[in-house]
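Taken together, the values in this text are just the output of simple stated rules run on the coordinates, not laboratory data. Being a predicted model, the structure only gives us computed values, none of them experimental. Cβ atoms are built from the backbone, for glycine too; each structure is taken alone.
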Structure P
Amino acid sequence: MEERTNMSAQAAALDFARRTAPLWESTLGADLLGVYLIGSLAHGGFSARYSDIDIAVITEKGVPAHILDCVRGEAAALSPEWSAKLSVFWADRRFDVGRFPPLDRIDYLDHARTLTERESARPVRPSLDEIRQYLAGTPLANWMESARRFASAAMLEPKDSKAYLRAHLYPARFCYSWLTGRMGSNDEAVAFLARTPPAGLDIALITRALECRRSNADPDALFAARTRLRSQIDACASLLDREVAAD
């Protein structure tokens with residue numbers, strides 16, 4: 001039942017994404033090089049409740065803020081529901097400017113699905129060192145802050161359900177990308193770590209979070225395990241320290 005729900009939602013999300021492509025074409029004109037799906041609609045694991053619609057927009061010179069606002073407004077007219085989930089990654093043809101972090105460039109290179117394309121622009125593939133430098137910075141710091149906040153929370157507000165579930169799943173994504181330099185789905189990351197679990201990481205807890213995501217359930221059943229997020233932080237930090245020391 002949950003799988004059919006996710007599949008029907010994925011079909012609707014794909015239809016919405018395809019209908020946004022002409023908006024970019026009409027707004028950017030000849031400056032547009034291509035529009036692509038990335039994220040879970042491209043690499044798999046789409047959740048009707050928890051997934052965003054990630055779109056990559058590549059242009060000659062980048063995408064000005066007023067253009068982003070304009071297309072977002074037109075996308076909202078197509079579907080208020082799906083436009084609220086729209087997340088836009090963008091870059092110029094050399095990937096010198098824009099919003100396109102290293103891991104999302106990996107996703108674009110390995111999994112992008114074309115919505116419209118005039119010319120293919122490919123960035124230099126980020127190295128494993130570049131991926132690790134990125135992961136060890138703001139993404140890790142933000143997750144640690146969120147995980148610590150949830151670990152000490154007295155209750156789980158409904159508005160925090162997505163962020164709380166992400167706090168449990170992020171260690172799998174972090175460790176997978178840290179060890180492989182790749183970007184994959186939550187399912188792929190959890191399966192990989194089940195075969196090669198980093199020391200101290202609670203894979204069973206992450207698997208429970210993944211099952212919650214697959215079934216689009218509330219993460220309330222995981223709230224009693226919130227304090228274990230502290231040991232997940234320690235496991236990720238230990239992995240980082242071991243790999244840095246080895247280098």
Structure Q
Amino acid sequence: MDADNRFPAERTAVVTGGASPRGIGRATAERLARDGWSIAILDLDGEAAKRTAAEIGGDRSVASLGVAADVADPDSVEAAIAQVEASLPPVIGLANVAGVSSPVDFLDLTLAEWDRVFDINMRGAFLVTRRVVPAMLAAGVGRIVSVSSVSAQRGGGTYSKVPYSASKAALIGFSRALARELGPHGITVNCVAPGPIDTDIMGGTLTEERKAELGADSMVGRVGTVAEVAALLAFLLGEDAGFITAATYDINGGLQVS
């Protein structure tokens with residue numbers, strides 16, 4: 001890595017949607033804290049965000065902060081990131097994990113449901129990313145990773161349907177175009193596209209029967225874990241991933257072959 005793009009020893013990663021106990025966001029925050037990052041957790045549930053940040057910070061002996069934020073609201077995002085910047089080291093990493101599902105059939109789809117899904121999954125990623133990029137530009141280095149989905153590549157077929165697949169596909173295009181603009185400034189932008197993962201986003205906690213059903217079509221015959229996705233996110237957010245940008249990493253057990 002070029003000396004001008006070296007990671008600062010003191011650095012913060014922002015993780016959106018990081019307060020769900022069984023979610024990819026929390027697992028990612030835990031992994032990043034293990035790797036020495038200070039952690040900022042943004043979540044609509046502010047109390048859960050504060051509690052989660054305190055637990056992770058205490059377990060890993062790193063600086064941490066949990067902040068209430070509606071990622072689809074620019075004023076809320078501004079207030080949350082301003083608090084992060086005032087309390088923690090420079091923001092060098094961003095994991096756009098906050099997202100919502102939508103199993104509604106297309107002919108039953110309302111404009112309100114369409115907007116709800118795009119507001120969180122795409123608008124939210126845009127607003128948070130736009131707000132943290134200036135700090136990365138000032139540092140001369142940064143890592144942005146957004147969570148897309150195998151549904152964006154396959155056109156659904158797991159749980160969520162058209163608005164979810166469309167919003168997650170939009171994240172891939174957003175990341176590729178942003179990577180082109182930010183690459184000359186030492187900032188990488190990537191996506192990960194998980195297949196079925198054992199979280200609560202697909203209509204609640206998965207039963208063993210449902211996990212077996214969802215994993216049956218994959219090459220490894222099972223659903224993935226949040227720890228496996230978090231490990232990939234942490235690598236792409238790390239110092240060693242500086243030559244990887246505009247990429248979409250599949251993590252789906254072979255359900256989709258790109």
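Among the shown structures P, Q, from which was the value 0.95 of Cα Rg over 2.2 N^0.38 Å calculated? Don't skip to the answer; put the middle values down first.
Details: P: 1.04; Q: 0.95.
Only structure Q yields this read-out.
Which structure, out of P, Q, was mean count of other Cβ atoms within 10 Å over residues 106-113 derived from, given a value of 19.4? Walk me through the numbers before you get to the answer.
Details: P: 19.4; Q: 9.4.
For mean count of other Cβ atoms within 10 Å over residues 106-113, the value 19.4 is produced by structure P.
Matching task: -18000 is the computed value of helix-only ellipticity at 222 nm (-39500 (n - 2.57) for each DSSP H run of 4 or more, over all residues; to 500). Pick the structure from P, Q. Numbers along the way, then the final one.
Details: P: -18000; Q: -13000.
Clearly, the read-out refers to P.
Where is FRET efficiency 1/(1 + (r/R0)^6) of positions 138 and 162 (r between Cβ atoms, R0 = 41 Å, to 0.05) largest, in which of P, Q? All intermediate terms of the calculation are to be shown ahead of the outcome.
Working: P: 1.00; Q: 0.55.
When FRET efficiency 1/(1 + (r/R0)^6) of positions 138 and 162 (r between Cβ atoms, R0 = 41 Å, to 0.05) is calculated for P, Q, structure P comes out on top.
Distance in nm of label points 7 Å out along Cα→Cβ at positions 170 and 186 computed as 3.3: which structure among P, Q? Write down the numbers at each step before the final one.
On the way: P: 1.4; Q: 3.3.
Going label by label, the one that fits is Q.
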